[in-house]
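Take a look at the structures listed below.
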Structure I
Amino acid sequence: MASTPATLPARTRTTGSLSRRMILIAAVWISVLLAGGGFALDRVLVSAVTANFDDQLEYVLTSLITSAEIDRGGEVMFSRQAADQRFLEPGSGLYWQVSGKRHDDFASQSLWDRRLRYVGAHVDKDVHRFDSLQFPDEKLRIVERDVTLPRSGTIWRFQVAASRDQLDAQIAVLRRTLVRSFLLLALGLVVLAALQTFYGLWPLRRVREEIAAMRAGTSSRVARPMPNEVAPLVEELNALIAHNERQAEEAREHAGNLAHALKTPLTVIMNAATAQAGDLSDTVCREATTMRRQVDHHLARARAVGRRGSAHSRAEVWPSLEAVERAVGRLYRHVRLDVTGPKDLAVHVERQDLDEMLGNLIENAAKYGGGSVFVTVGAADGFVEFLIEDDGTGIPEADRSRIFDRGVRLDSGKPGTGLGLAIVRDVAEIYEGSVGLEESEDLGGLMVRLRLPAAG
């Protein structure tokens with residue numbers, strides 16, 4: 001016979017690697033920052049190099065202006081020659097020129113047969129710096145200034161020009177160094193981000209190993225020390241595991257209790273059937289009722305246990321009290337039932353469980369009291385308190401603890417199975433509440449104090 005293959009666990013859907021996402025975000029952010037910083041630094045350094053280049057040309061321009069004179073013919077002459085030898089070499093890349101309206105251009109030998117462009121439409125009282133493409137084979141950087149020399153009414157324009165090749169070469173070296181440095185820095189920062197990511201997420205891999213060990217049965221908790229950021233996650237995980245274990249244990253206990261509770265009624269029915277007793281039908285009905293109550297009891301516990309972990313369990317108190325009041329009023333028309341207290345209270349309990357607890361307690365008060373039931377609701381210390389009082393004979397203090405045991409009944413003259421208070425106690429404890437019995441000071445009978453966690 002062919003065996004059915006074991007069902008494999010469904011593969012968890014993922015949204016991609018967290019490490020890759022963190023590294024990608026870091027890489028993009030690093031790239032943006034370095035690109036912006038590199039551009040700003042490039043502008044600053046290029047401006048500084050260009051300003052230094054211009055300062056050198058301006059120094060030469062100032063030297064030419066201070067040494068300029070007007071000869072007898074009204075033309076410009078220099079009292080001393082410029083010290084830089086390149087002014088004497090044709091096409092050397094360093095030039096000067098003095099121009100004036102209705103005067104011939106006075107130029108350095110390095111210009112040879114070429115001349116710098118002179119536009120007389122404007123006056124440069126201050127030094128003017130600019131780039132020029134007037135020579136097709138040579139890009140120039142020019143500084144110029146307009147000056148009126150003594151004994152001359154002409155505005156003379158002094159110009160010093162230099163090839164930009166040297167400046168552009170310096171800028172190119174600077175930019176190559178800058179790009180290489182920033183690329184190396186970006187690579188180092190991305191590697192650092194990757195190391196931080198892998199090292200920072202390493203505790204999550206340890207948690208995974210611990211969970212795998214728990215699934216393999218070699219451990220029951222995540223016990224290894226974890227960083228402060230991961231420790232709350234591990235604590236919640238251990239609490240969830242403990243919660244599941246407690247629920248499993250309670251389920252086993254409930255199953256055992258239910259089996260034990262049904263065993264006796266079944267035995268009674270079997271014995272009556274074997275003996276062919278005359279009251280067999282009555283016996284079956286009686287014991288079946290007992291079994292049904294036992295089943296209802298354990299189903300109530302099972303429902304409460306299953307809903308206990310829900311943080312959304314919430315029930316409004318007053319609607320539940322009104323519903324129970326109407327139901328009990330129809331069953332016990334001779335009983336006067338008064339309810340008082342704030343109408344805006346709520347508890348961390350499922351509405352069905354709250355109805356069952358209040359129904360059992362108020363029904364017991366109506367059944368065993370003398371005709372008056374008084375219910376008081378209030379809030380204190382994070383709990384909502386229900387005080388259910390009746391004017392009956394009460395319960396002796398010695399019997400108040402055992403009355404919560406399953407099947408215990410102090411008044412066998414009235415119908416019942418003795419499971420009502422046991423159900424209330426079990427369900428209240430599941431929701432971390434409590435129930436206790438006291439003597440009613442106002443009515444003289446029994447007072448039941450039910451405390452349940454308040455909901456905001």
Structure II
Amino acid sequence: MPSTSSEQGSGAQFATLTAITVVTGVVSSLGAPLVPTIAAEQGIPLATAQWVLTAALLSGAVVTPVLGRLGTGALRRPVLLGGLGVVLAGTVLSALPLGVGPMIAGRALQGVGMALAPLAFAAARDLWSGEELLARLSLLSVATVSGAGLGYPASSFVAEHAGIAGAYAFGAALVATATVLALRHLPAAADGTPQPVDGAGAVLLCTGTLGFLLAVSQGDRWGWTHPATVLAGAGGVLLVAAWVWWSLLRDRRGRPTLVDLRLARRPGILAPHAVTVAVSISLYGLFTLVVVLVQADGSAGYGLDAGLAASGLALVPYAVAGIAANRLALALAQRGAARLLLPSGCIVFGGSLLMLAAWHETLAQAFAAMAVGGLGGGLTFSSMAMLIVPRVSADETAGAMAFNQLLRYLGFSVGSALTVALLDVFGADGTALRATALTMAGVCLTAGALAALGRPTDRGDSPAPASAAR
């Protein structure tokens with residue numbers, strides 16, 4: 001078996017895959033820190049500006065499983081190149097002075113970048129094998145995390161000195177560079193037939209989630225009993241229910257679905273999925289609250305008025321602590337304590353929101369809350385594969401993890417929209433931030449308690465029997 005990069009993939013090819021993962025991470029960061037500034041510059045409510053973040057998350061949720069199916073076999077290279085082209089078009093569109101509508105549309109196109117990192121991992125598997133493959137995958141995993149972690153302060157720094165358009169132009173330059181590298185060095189994938197895509201299921205899920213998020217984010221402005229709010233919310237819920245029914249129907253008929261919903265009901269898998277939703281909602285609650293807190297001028301009863309660059313730096317402790325938590329989670333799992341990962345991760349992350357609710361008068365306090373959140377988030381998200389993969393067969397692994405990834409992105413989308421809605425509902429006078437943080441902490445701590453009190457197989461104490469994995 002070859003073991004050197006010259007016999008397998010080349011250094012230029014690995015640099016290209018690294019560039020794709022880092023750049024897509026940076027582009028995904030062109031949302032959270034910029035939202036309050038966009039609201040101020042465009043003269044729009046914070047809830048409307050928050051769609052600059054929510055649109056990309058929602059797009060990523062739906063596009064990830066779709067591109068995962070399309071990008072198999074011989075189509076991997078064209079799908080990766082096409083995805084980079086879409087992300088580039090989105091960053092250029094957001095950089096143009098066309099108003100908030102085109103900016104949000106551009107951000108939705110940028111959300112396609114969230115689906116490219118898994119394809120980069122698959123491309124690495126085509127190029128390397130054995131220990132060399134494990135080393136490359138490990139480095140790409142770090143690049144994914146560090147890309148987002150470095151992207152927040154970098155994009156915030158550029159935006160503070162060159163404006164919002166400058167930040168998106170900076171992102172466009174990075175994507176263009178990665179695209180040129182991909183055109184030159186990305187190899188053709190191995191032979192294989194692309195998997196069919198459930199287009200109708202993707203449309204149902206996307207429109208349903210969009211309707212629900214519109215009702216959540218705009219309900220305070222439209223009125224919670226206004227026909228538009230009720231129609232968007234109820235219609236969204238019905239469409240998501242229709243997606244579940246449609247997916248189960250297609251599965252019974254042996255036809256491909258967007259994700260495999262049957263696996264969600266298996267013992268030992270339900271708890272990780274439920275915790276993923278809760279922590280994902282709370283995670284973007286924490287991100288949004290810290291960014292708003294750091295940039296707010298105090299007129300609403302809270303705010304540090306520290307500027308855009310500081311809000312980007314506030315997200316770095318999360319990324320650093322998350323990497324450390326990944327190693328801690330692996331050590332706990334190797335010592336037979338995997339059952340502690342879900343409840344402990346939820347408790348630690350909930351603690352970060354409680355910290356923010358109690359102490360938010362200085363930048364140091366905001367940074368500390370983000371660091372604790374990174375520990376909790378790292379413990380939780382890094383444990384998903386360790387808890388889910390042993391309970392499914394080899395041919396079910398991709399479907400189980402795809403569903404967990406879908407739940408993660410949908411949770412991010414809900415958390416992004418819900419946080420700003422709660423800030424509006426709870427009002428000003430300094431109580432809004434505290435009440436919103438406590439609400440998000442409650443979501444996270446409740447999920448942790450349910451995971452701790454669940455049946456042993458739901459907590460991940462032991463693998464499912466062989467019959468259950470077939």
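Every read-out reported here was derived from the displayed coordinates using simple, explicitly stated rules and does not represent laboratory data. Predicted model, so just to flag it, every value in this text is computed and none were measured. Cβ atoms are built from the backbone, for glycine too; each structure is taken alone.
One of I, II was used to compute P(r) over Cα pairs in 5 Å bins from 0, in percent, for residues 188-435 alone, and the answer was 1, 6, 11, 14, 15, 14, 14, 12, 7, 3, 1, 0, 0. Which one was it? Display every interim value, and only then the final one.
Values: I: 1, 5, 10, 12, 12, 12, 11, 9, 7, 6, 5, 4, 3, 2, 1, 1, 0, 0, 0, 0; II: 1, 6, 11, 14, 15, 14, 14, 12, 7, 3, 1, 0, 0.
Considering all the candidates, the number was obtained from II.
Once relative contact order in percent (Cα under 8 Å, 6 or more apart) is calculated for all of I, II, which comes out largest?
II
For the set I, II, ranking by mean count of other Cβ atoms within 10 Å over residues 36-43 places II highest. Kindly point out which one of I, II the value 49.9, 159 was derived from, the read-out being Rg and Dmax of the Cα atoms in Å. So the calculation was done on I.
Just checking, which of I, II has the largest value of distance in nm of label points 7 Å out along Cα→Cβ at positions 60 and 356? Provide the component values of the computation, followed by the final result.
Working: I: 10.2; II: 1.6.
Between I, II, the highest calculated value is found for I.
Taking helix-only ellipticity at 222 nm (-39500 (n - 2.57) for each DSSP H run of 4 or more, over all residues; to 500) from the coordinates of each of I, II, which one would give -17500? Source structure for this number: I.
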